[in-house]
1. One of I, II, III was used to calculate helix-only ellipticity at 222 nm (-39500 (n - 2.57) for each DSSP H run of 4 or more, over all residues; to 500), giving -19000; which?
2. Using the calculated result 19.3, 59 for Rg and Dmax of the Cα atoms in Å, pick out the matching structure from I, II, III.
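Taken together, the values in this text are just the output of simple stated rules run on the coordinates, not laboratory data. Keep in mind that this is a model prediction, so the values were computed, not measured.
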Structure I
């Protein structure tokens, strides 16, 4: 029993530290480029180094911090330019994937995508929603039956996921995206390849513009004169 209790407690502390740091990063209380020193964080949260280190590893996997040497990390620095460049390429590739999905999606493919949308609409945790969002888009891309296309899109999505995490902190952003996802799936179900491509483009353009607007609004806070 003892060996099970300790790890559970450690995971709970790690989750607390991770949630607090994520909230501070996404709200801007921890600005881009801010140094996160493990020893200082452990003292701040009243815990040992282990859960702090695990929390930083998880935040690094989410793209919200960059791990450095000497037991430190820095908050990632989002830029409008990088956002636009990534989305320009994503739009081109995901339009093509949507056309292919409309041509060859099977009932099983469509059912799996619909179940992901159900889970997204029921989600109350923004972090869970972002994960489901990625799964939904990659599920449609995989229907294209082109592993090189899917792998390329997956790598681009990994670059933009931190930006999506910023986006879903906006009020009603998730629900708007949910509606757009339903429109994409409906076009694929109908086998309308051009409508599928158009709805994907509109969805990604809307996300890009929303995130770019938020980044621009907070630029002064992140880069004080």
Structure II
């Protein structure tokens, strides 16, 4: 008999529903610094609803994203290129702390690592060596912060997924990979989903997911995953 596990839902859209304005580039990561109580409450709602896994709000807690900001976030957290590493690290560690506080003993915390640039623009991939370096830094932070699982989320190309997998293999944590699709058979980059699945066979990947796709596209693409 199959055992079903429930993953939580979105964080960014929930923050918006609660009235937050999310800044460009770092998106939901701002809330870790400006409204951590709300992030915690959203996590708790997912746990209360029966989630077996919750995802720390680390989707955009990257030096690359924070380095694009040169203004005030929500009026009082100053971020600029000089402080990008410090602010992104603080946001990431706060995010994991909040998720762990909300999780009960049976709920696992995922550390999300998204595409380094815009998830919907695979052509902006910064290159294999740069990506490996940045993914490894993020994986190290998440490991030190105490997540249970590393999640490569919204991977839009084979090249970026491969760089992430290479970077994360040195951490003794389960790895999940989630893809965003162009259509039923192709990643957003145009790469075949089947080729991406072949890549995963060469790495220690525990779970494969699809995210940020229309429901019908997800349903049809799931056939390839089975």
Structure III
């Protein structure tokens, strides 16, 4: 049997798409180099020359995911007219994305490397950094919400973001276990129930010139 080489019309994006789906479905440690090379239609030597070792390929696949399929989550938070609407949209989008039938269930960022053996500790640290950086937009939106008095001034926005992150990671696990879109949407709605009440106060009525002259 002829060995796979690097195709003449090699498409790095398409190859990374294949790697994303395999790592997403099986996880980093459960996926061998031979398996991911086969999925990408490459021989192992071509994989190494094009993407580096398995860890480097995995991070390239994760970043490819974040810039593509994963962008929908960041867009949801940005699109809401208010911060609360943005996070409501995030949970709605998540319920839909995590249960799609044309891709593995759950979220690659949480499922592909939830834990790892000590030899991949640096890779785990990088994944934790990527998870945190993906939430930078959340914190920006929450800070803006405090400034606009959509949230009380004393709101612990780091804790609120952490709570939503925990909820979404749990939704990802639930989706992988077979939860439906409707069930996940209810979880998201329940999470939003703790949203602090706005601190905006009713505008004070000002005295008109006529009333001053009475």
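1. III
2. Details: I: 19.3, 59; II: 16.7, 54; III: 22.7, 101.
The read-out was computed on structure I.
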